[in-house]
Every structure is written in structure tokens, then in C-alpha cells.
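J.: For reference, the structures are reproduced in the following blocks.
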Structure 1
Amino acid sequence: MRPSGYLNTVEIGDGNSLLYNGFSMCMDVVPDEMAHKLVSSEEEGDFLFLLPEEKDHLLQRGHLTCLSRQDEQEELRRLSEAIAQRDSELNRQPFSRRIMTFILTYQCNLSCTYCFQNPVRDRVPQASMSAAFVDDFFNRYLSRLFPETPKNIFRFILFGGEPLLPGNRGAITRILGYAHQHGIHVSTATNALMIPKMLDLIGPERGRIQSVQVTLDGEPAFHDAARITPAGAPTFEATLRILQDLISAKATVLVRVHLHPDRLQSAQRLIEVLERENVLGHEMVEIYFAPVHSFHTREMSSEDLALFSDIFQYVALKQKKPPIQNFDFLEQLMEAKSINNRPQPRYCMVSTGRHCAVDPFGDLYECLEEAGVKSRRIGRLSEGKIETFPLRDIYLKKYLANRPECLQCSIALFCGGGCISQTRTPDDLTFRQFCRQTKIFVQQTLKTCFLLKQAGETGRRPEAIC
């Protein structure tokens, strides 16, 4: 008998820890001392610190196992195959929600220092999606991209570049008109500075942009060094004012807080500002954390880990929701009663077959962070025809059973394998793991979910764009 290779633990207060198993998906509350001994035990042991009934329970729950490490990984591979097959069948059902993203332009009114689209803007022509293109798309393509899908199952996303540039208004009004006709929810990811010119299109009513995602990079000084206009002008104060305009318009607001390497204190000070401005904790607002792309190259120090935990749990307590989006399915795991009804782990909509993005040139993409990179297209629209490319089928095979390095990870079924656009070179179609601080995010999210569930304070959450 040995500790499972998928055993994890996080302290939850009052001398207790949450054991969570990345294979069995079982979660149990145990004393801190027991948790520490379990995760630090040798490969095999007699576990004299456990009572016989405790040992039996931990064995039944999968925290202890009699399987070899290799056999345990093989069992996980088989399980992940079964889950992927089940979800593939569910994803093909017409009632399964479909997300259609309109990349209205690759142009932007800001020059953020780290933007993943900077190289794309240097390569693609400056173009915006026209109203005529939108009309043609709805008339000839949408129902063929997602056959037999009821219109009200869709969700539309407006993306860019900056989707709310004034030149995109014609396309936006066409999309909103279609959404109004069919009862479709519309959201956007924007830097917010163009919202004053588009505020008449935003609100909770049918046929408007009902959900708006805005990004902040930290306290005002740090934000204004990273998110700037082409002339180098600051943007923090204007963005903060516009957040208040969005709240007044009764839109659902998601505030994406970027986490930068070694700058967690900046995120902490930003949270203080948002609390003073009555943004944190407002019923129409959800704040969530997201590492910028460079963050994955560094591991958190123990000091940063403690600070991150404090910030994460503080925000969760204030808004009664975990400040995370890519692992929001972990909330559902707290309600799962058996292995058969637990959700398929996923980092985003890529590989589900339920998301597609179209740009002004008629190129189709599945991953938004790959939009504009021609080699990453999954298809193309032209003269009434839909051409599909091999990458679309390759993405459908992105699940744990096809990723041996992920099968070895202790949070295997708590994670969808990470951001796929960060796991390949331009000509590489293989799937490697991309962990960033995934284990830390999963750990803190599960802690939050448990504490909120214990307090009876969990609620429905809006969805992030990416």
C-alpha cells in the first residue's frame, strides 16, 4: 500500500486540510497532521499513524492505493478515454451550447506591451468585418457550421483586436439584430476605452451586448506602464470610470486581473482600489485572475504563494465566487455524486467541437489566441463553401489519454491540460502540457469552493471570453 500518485492537499483552516485526488476525484477533510504525513510518506509504508478504519476509508477513496504507479497511470488513461467518449457524444447533441466568436478586426486602439496579437497585426491587412459579411454569414454558413443546433442555444462573442472600434458598429448592429431575433446572449472582450461611443448597444436587454469583459493589469502606475495608447498615454483612470458606466448600464461585468511575474503586490493594491470604488463585491461584477503568458516561466516563491493565497481567498470571500475562470468546472465537482456525472476537465472550449471563430477574411479558428495565424486555421469560408482543415480533427483528440505527460500529473482530472496555444511551436501539432501555476490555481479554487459550499454561498457565474 502506498499514497496515490495523484494525492494533493491544501489547508482549509481550523487545523484541517482538504485531500483531493487527481484520479479518483474524491475529496475528504482530514486533520492537517494526517494530510502532511500522507503526502510526505514513502512510496510504500505501513501507515501506523492511521487507525484501521481510517486506512480502509482512504483506500476506498483512492488516496491510498495498492496499484503500482504504472498501473495507476494506466487506469487513469482508461478512465480519461471513457470520459472523453462520453463527452464527445454529449457535445454532438443539438442541445449542447455552441459559441460563435466574431473577430471583428485585428486592429486596436492600444499598444499593450505584452499583447499576443502584436505579431499578427504586423502580418495581416488592416480590415474590419462588414455588415454585408455578417449577413452572408448568417444566411449561408452558421447553420452548416453547427447543423441541427437550435438558434437560442448559441452564445455570440465579439472579439478583436478591439471589437468596439467605431468602424465595427455596422457589423455589431447586424449581430445584435440576429441575437435579438433568436434570443442569443452576446458578450465581448474589450479594453473598454471605446465603450462611451457604444454604450447605447450595451445593457441587460435582449439584442444588446449583455456581458462585457475588461482587463486591468494592476495598480494604476503598473497598469499605465503596460496598457497604453500608441502615443504612450495612460488608461487606468479612464478604464475605471468606464467600469462604473457599465455597472450603471446594468451589464454583467467581468474584470480580468492580469498577474505578472514578481508583481503580486501590484495585484493586491489593485484589489484595494476596486474595493474602494465599490467594484469588488458589486452584484453585477465578477473579478478573476489570469496569468499573463510570461508567467509560466517562473515558479512562485513561498512568499508569493502565501500572498497569492491571501488575495485569492479575500476576493472569493467578498464576491462569494472563486476569482478564476478556466477551472470553474471545479465548482461542479463539489456537487458530483459519482464518477458518471462529473464534468470533463477542460481549460477552454478548444477540443470540444462547440466553438468556432470567424475573422473578416472568412478564416475559421478554434483557439482565439491563434487567430490570424494562417497555419492554425481549422477552416475557411469562401463563395458559399466551407473548407475544413486537418487541425480541426486534431483538436478533437486533445484529451488526457493522448497526453502521457499529463497522465503523470497529480491533478490530472482537475485540469484540462492547460492553454493549447502555448504548447506548440508554429509547425508543431503535438500536445504537451502547459502548467503555468495550474496546481496553485486548482488548489486555491478547490479550497474556495469547499469553504463557500460549507457556508452555503456559492452562486451562478458568468463566463470569461478567454
Structure 2
Amino acid sequence: MIIKAYNKNLIDGQPKTTLSANAAAGAASITVANYSPFADDDYLLIGNFGDATAEIVQVNDGSIDASITLQAVTVNDHFVDTPITKIPYNQVQFFRAPTNVDANTDASTLVQLGSNTAIQAYGDYTTYEDTANTTGYGYARFLNVEDTVYSQYSESISYSGRVYNTVEEILKDAYESLGLELGDKYVEYDILMRDINEAQNKVLQFKNWIFELIKDDTSITLTENENKYALSGLTEKFKYDGSIEGILSVKIGSAPLEYIDVDTYEEETQNTTRTEVKTVILASATSIVLDSTYELSDSGSVYIGEDVITYTGNTKATGTLTGSTGIDNGHAVDASVWQGVNPALPTKYTIFDGYIYLNAPVDDNYVGYKLKIKYIKALDRLTDMGDVVEIPFYSVLSTYVKYKIENRRRNYEVANNFLSDFWAGVKLNEPNYLLLILEEQTYYNF
């Protein structure tokens, strides 16, 4: 069950201004055209709810002027004339009750779901998925953490409504409304499954939607001295595999990484050499054997784990570095070996052939950190009657299936009416679910 709080209610009647200067990601202050409506500790929305780069910041300046100091640095880049709006809250609380109640008069049966959720400025809604319960009623309310002030509770949201977004219910709505039964000539199971997948594809090809957004996938963990990670390790598949669209941002912790194309990456790392340990290295050894040393200098130093190992000889035929010092730790076979670059906190990345490449091997201080990747996912193909459709306005899929059925029955005029209704339904939901990034976000080729 997904419970939603409508963010756009927060900006009605609120003071507004605009940026009078660009604000780069990591900015500790913003410069605005009119600062008079704002005060210390106010929450400000930079951009508009639903913008891919929108974020909420908090004022931290006892004497407000055109340059407003923030309590934390900005996450995204913002350009001059970007709207700035004061909002009364910065978090959302989600609740569940076993029965339907008016939460604003009696909240005694409400149980909070999870911890407080920061308002998701990049969407029209802030959402919470309750995976522990299948019955009951959901509620939401906004919270101002600074002043401990709450909004009214939302109206209840019935958990039982979810049964209607299964493949079975959507298809049943289609063929029963036409007076047909499953298994009839024009509504055989395999044909209907193709119909509903075609309908889903039509919706997904039309636009990018907020329900396709993966905000922070943290399934890739950084390992010592490694700079290459398989994107197959992500939770979801990319919607645009092999195109310029898809990845919105990559971070390590709260630090955003800069995207560079493959050619720039190769240019910037052209003097960097990577190989691997071929045989186990013991602490205090005086020589080491690597997979290949042809690209290493005749003498110099290499990085393996925490060790900076210097050597005086390079027997390239056997991949052996001799006269080695600085081996304070043992190193296993296949451990990464680097020359020409220091292990560090990476600052840039590129993507090629199913992998993400960082511009530096990961220093041991950042081992265990997660790559936080924001991207547009591919929705799963529907394969079973019990599958749940992720498209929130799933009723349009039934309309498309009716179009396909009537087309097979050669009722072309009726079919075309259903097709028109389908597209009208998709466009009707566009304002609520559109992911506004095509016009405002740079896409990255992978």
C-alpha cells in the first residue's frame, strides 16, 4: 500500500521570490530578489514541486538580507530566476489505523509507519510504502520540525483499494464490460496478456513518470582500491538501456559526483595503470608478482590496499617487482594494484558497457560507503494475473485492452473511440504523475 501526501498544498498563498544569482550544488547561501518575507529558521523550497532538481533548505541567518545563509549546503545546481517559496513544513508522518476514523477528531487508533519522512520535493507527492500491512486505512500529516507544528491529518486511504490494480481485475473490467468471458475467441489469456503489456508500454513510452523514479539506489557498495562496479548490481533495470537518458545523479554519501563522458574519462586517466596481484603477497616481502607489469615504470611505487609499495626493479617477462619495501600487510590474489593515481574519494564518474567507472580507486576511509544512484527504472513485464500494475492510473490499461478486443472483432469505429479515451486518460493524469526532467535535467549516456 502506497500512502501519499500532496506536496503542492504547501505552497498555496505562501511568500515567493526568485534567485537573483546562480547557486551551485554545495552552496552555503543563496541570493534572492526579495528577502523581506523570510526569517531565521524558515523552510524554503528552491524550484517547484515536481522539478527533478527541487530541494528544501532552511534559513540560518539572524539578520536576513539578500544573501541568505543556509543551515546545510544545497544538493543541486540552481539557476538565476529559479522560484523560491516559503513552506510551512519540512517532513511528513504516515500512519495506519485498523478501521476508518476521522483522525483530526480521534487519532487514538493511529500507529505511525516508520520514522518521519523528508518532503520529497522532486515530486508532486511525498510517498510511503507500507509493506507490512494489507488491510486498514492510511493517513498522512506534515510536520515543521523546527517549531514542532503539525498540519491536519489527510483523509483516510483504504488499503483494500489495491486489489483493483492487479492484471486480473483490469482485464476482467475490459472483457466483462464488452459482454465477453475469459477464453472467448477474442479474449484468450495469452492475447490479453499481450494487450495489457502493450498498454503499459504505450504509457511508459509517452512520458517519464514519477513512479518510474528510483531516488537513491544504494545496492552498490564501495570496496577498497576499486573503481569499476557492475550496474547489474542495482535494484532495478534502467528504462533507457544504452541511450542518453536514464541516470539523474550519482553520489557517495552526500557528495555528488560529476559525470564525464567516456572520452573525457580516458583522457583524464590516460596515465593511470591498473593490474592485479597474481600470487599471494606476504607482509614484509621484498618482491611481488602481478598479472602484468608491462605498463608499470621500471622503478617507482604502486598502491595495494593501504600499502604504498616502492620497488627498484621490474621484470616484465614474469610480472615481478623487486626491491620492494612498504609491504606492511598481506594481499590476496586479484587485489587491485594502481600506479599513477592515489586512492581517494572519487569526484567523477562515467558509464560504459554496463559498468560505472570512478575517476579514482576508493580509499580505505570510504570502504563500505554506498553509491547513491538516482535513475529511471524499467517497469517489469506483466506475466501473471496476480501481478500488480505499478501505474497509478491503471484504469487506462483496461480502456486500451477494450480497444484491442474491439479491433480484433473488427468493430473499428468503437475501437478507435476506446483508443481516443485511452490517450485522453493518459494525458489527464500527466499533471499529477509526470516526471519533469526532460526539459530541466541533463541526461547521461551509458
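Bear in mind that the values in this text are calculations on the coordinates, not laboratory data. As the structure is a prediction and not an experimental result, all values here were calculated from the model. Cβ atoms are built from the backbone, for glycine too; each structure is taken alone.
J.: If log10 I(q)/I(0) by the Debye sum over Cα atoms at q = 0.27, 0.29, 0.31 Å⁻¹, for residues 332-379 alone computes to -0.97, -1.07, -1.15, which of 1, 2 did it come from?
T.: The value was obtained from structure 1.
J.: Quick check on the output: -10500 is helix-only ellipticity at 222 nm (-39500 (n - 2.57) for each DSSP H run of 4 or more, over all residues; to 500), derived from one of 1, 2. Which one produced it?
T.: Corresponding structure: 1.
J.: Quick one: Kirkwood radius over Cα pairs in Å, for residues 100-259 alone came out at 20.6 when computed from one of 1, 2, so which one is it?
T.: 2
J.: Tell me which structure, out of 1, 2, gives 21.9 once mean projected area of the Cα convex hull in nm² is calculated.
T.: Working through the options, I get structure 1.
J.: In terms of FRET efficiency 1/(1 + (r/R0)^6) of positions 28 and 92 (r between Cβ atoms, R0 = 30 Å, to 0.05), which of structures 1, 2 is highest?
T.: 2
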